[in-house]
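What follows is a group of structures, each given as C-alpha cells.
Since every read-out is calculated from the coordinates, none of them should be taken as a lab result. For clarity, every value in this text was computed on a predicted model and none was experimentally measured. Cβ atoms are built from the backbone, for glycine too; each structure is taken alone.
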Structure 1
Amino acid sequence: MQTSYWQDIEDAKIAALEVLIHNAKGPYIGLPRTAAWGYPEPYTRDLLISIFGIAVSGNQKLLKTIRKVLETLAKNQTEHGHIPSLVHDKEDRGASDTTPLFLLAVGIYRKVSGEAGFLNEAVDKAFKWMAHQSPSDRYLVAQQPTSDWRDEQWVIGYGLFVNTLYFSCLRQFDQNEKAERLRNAMSRFTITGGEMHRHVHEGLVVKYKPYYAFWSYKIYSSERFDLLGNSIAILSGLASPFRADEMISWIEKECESMKKSGDLAVDLPPNFFPYIKSGDPDWRARYSKFNNPGEYHNGGIWPFISGFYIAALVAAKRFKLAEDKLIVLTHLIKVSSKNKLNFGFNEWIKAQNGKPMGQDWQTWSAAMYLYAAKCVEQKRTPFFERLNNPPIETEKEL
C-alpha cells in the first residue's frame, strides 16, 4: 500500500479514538453515548458492537466503559435472561440481537481482561434465553419483524444476522456440538417456491448462489443479500473457505453492475441488495418515508458494516481487496452531514450519491473502523480466529 494511504489511515485511527473517547460518557448514569450529538442514549447493540474496535485499541479508559456497559446490562437482564435494548433501562425490551451480542461481547472482554469467569451467571441466563428462541425447539432461532438492528425493515422468522451471532457465541464459549447443529440447520436449502414438501427443511442456504439468505420461515423466505449477516458468516467460519471466496467474488461483481446502473456511487457494498422497491411483494408503505431504495436499511452504506466486510475479506485471505476497501472507507468516514468535521464517522450513506444521511461521530462507525484497520494491518481477524473451524462443505453444495 502507498505510504500516503497509510498516513491517511493513521490519521483516521487517531480521529476514531477521539470519537470514542468523546462518546465514552453520556447523560445516562455515565454510560457511553451512541453518537456525539444525535444519540445521547446508550443503545445496547451499538455499544456492544463497538467492543471490537475498543478491544484492539488497547485503550484502558474505553475498556473500563465497556466493562460498565456489560455490568449494567447484567444488572438489568430479565429473569429469563433477555438483555434490554437500552443499557440503562431494563424495561426497554424486545430486541432479538442484544442477547447474542451481549454473549459475544462478554467473551471478547474476558479475552482482553483475562477474567475467565466474568459475569458467569448472566452468561448462563443469556444462553438459556437463546435456547428458548427456537420455535421448533431445535437449533435455528427466530425473531419478530424489526426486532434486530433493522428497526425499519422486516425480518421474519429465522434471520441470518441473529443466527450468525448465535453461532459465533456458541463457538466462542466452546459449545461446539450445538454450534455444529446450528451450522447444519442453516446449511439446508431455503424454500424457493410456494409449495413446501415434507422432505424439504428450513434453512438459509440459497440454491445456486454462494451467500446465505436474508431470512427463512416455513414456505416463506427472502433471498435478498444481507451484507452484515454474510460477513459474520465468513468471519465466524460458518461459511467454508470455498463459499467465502465465491461469495466475495459474487458481491464485487454485483456491485460493479449496480455502479453501471446508477444504483451505487461508492466502491463499497450496500448493507442490503437488491433494494426493495415500491410494488415489490416485500415493500411496505412505511418504507416510502423511512426506507427508500438505497437508503437506511434498504441498501444504505453503513460504515460499521463496511468494517465487518473488510474484516471478512481478511478472513478469506483477500488481502489486497481488503486494503483497497479500507482506503475507500477511510475517505468515506471523512464526510459529515451537519458539522464541519475532518472526520464525520457518519451513521449511514446514501448508496446512489455517497451523501451522509445519518448522525455524525457514531460510536460503532468509529469502533469498527479501528477493527477493520487492525485486521488489514495484521492480516488476521482478532477474536474471530478461534471461532473459525472450517466446515466440511464441497463445491457441489453451492
Structure 2
Amino acid sequence: MDLPLREIELAAKRLKNTIHKTKLEKSTTFSDMTGGEIYLKYENQQKTGSFKIRGASNKIAALVERGEIKSAVASSAGNHAQGTAYASKVHGIPAVICMPKSTPIAKVEATKGYGAKVVLHGDCYDDAYKKALEIAEKEEATFIHPYDDLEVMAGQGTIGIEILEALPTVDIIIVPAGGGGLLAGVAACIKQINPRVKVIGVQAEGAPAIAMSFAEKKHITTDYSRTIADGISVKIPGKQSVELINKYADDVVTVTEAEISEAILHLIERTKQVVEPAGATTLAAVLSGKVDVAGKKAVCVLSGGNIDVSFITRIIELGLSSRGRNFKFRAKLLDIPGSLVHISKVVSDANANVIMVQYDRMSKDLDPNEVIIHMGCEVGGIEHAKKVIEALEKNGYSITIE
C-alpha cells in the first residue's frame, strides 16, 4: 500500500479553485526564541477554518469524476464535518453529518451553514461514527472517512506541495497527528519530492496512539484520549495512515497540555492568530525543544483555527500559568478581622495582582482560630513570583505553591 506522488499532484489540480493557498510566513519572534528559522503555515485561515477541507474536497471530487457518489455521510465533532459539508455543497451533493450530542452549538450551526443536515447522536465520536455508517448503508450514501482513506490523505498532502513551492530550502516540517491523515499525506508528498526534508508528527501527550504506533512500527490503539486538542483526540488512528507514517515520517513526538496552551497564547500575543489546540501542537513542539530546530529552516503547520470562544479563556489561563504569569499558593492565617487585608497588602506591595481568593475552614490540621487561604496572583513571570513568595515569607507566612 502506498500513496503515489501523482495522486497528490492530481489532488492539487482538483483543489485549485476550491481552497485557499494559505500563507507561509517567517516568524522573527519564534526564530529568535528557538535559534532556527521558523515559518508558519496558516491553515487556520483555510476555508472552513481547517486543512480538513482539502481531503474531503479531493475525495468527493474524485467520486464525482467516477460517478460513484449520490450523497455523502460523515462523522465528526468539528473540522471534518465542516470540510465535508462545504465540499458537498460545491459539488451539489446532499450531505448528512453525524456529530456527538456534546458538540458545541457553534460547530453544529457552522456545519448547517454549509448546507449539510446534522444528526446529533451519542456521547462521543465513536457513537456518531456508528450512526453515520448506519445512515450510509440505509440511504445508500457514501461515507467520507476523516483520515483513513488514500484520496483524503492525498488532499491533505497538497500542503506539502505548497510548502516546497514557497520554501524549497526547508529542512523540517512539523505536522499535527490525530487519526494520521494529514501527517501521512504530507510525509508521503515530501519524501517523494525531496527525501532530505525531515517530516515530524506531533501528538498531545494524552492521545498518543500514533506516537506509540510509530515507536513500535505497528498499528496501536489506546483505550483513552484526554486532551484539550480535540482535533487530534483519537483513540484509533487509521491503519493505512499509520502504515504510511511508519514508512515516510522521521519521528513523532508528544507535547503536554501546558505546552499546547502556552503555544496558543504565544500565537495570540505575537502573531495575532487564533489557532485551535490541535493546530498549536507544532509550535508547542518547537518552543518546548521536543523538536530541535537550531540552525534549521522549520515549518510549523497550524492546522486549524476552530476554537470555541468560551474555551479560549480557559486556554489562556493555563498558558499564563505555564509561563509563570499566574501562580496559586496557600497559607494559614488567623481567622480574625484584618488578616486578609494584611496578606493582600504584602502581595500588593510586591507589585502582584490578586485574582482569586478562597477560604478553607474544614481542614483537619487547623486550630479553631485558623483558616487556610488559597490565593491566585498575576505576576510578570517566574522571577517576579519568587519575589512575591519571598516577601510573604519575610512577613511570617508559610507558603505552599499549588
message: For mean count of other Cβ atoms within 10 Å over residues 260-267, which structure out of 1, 2 has the highest calculated value?
response: 2
message: Can you rank 1, 2 by Cα Rg over 2.2 N^0.38 Å, for residues 164-323 alone and just name the one with the largest value?
response: 1
query: In terms of distance in nm of label points 7 Å out along Cα→Cβ at positions 84 and 332, which of structures 1, 2 is highest?
result: 2
- request: Work out the source of 156 here, i.e. which of 1, 2 gives that when volume of the Cα convex hull per residue in Å³ is computed.
  value: 2
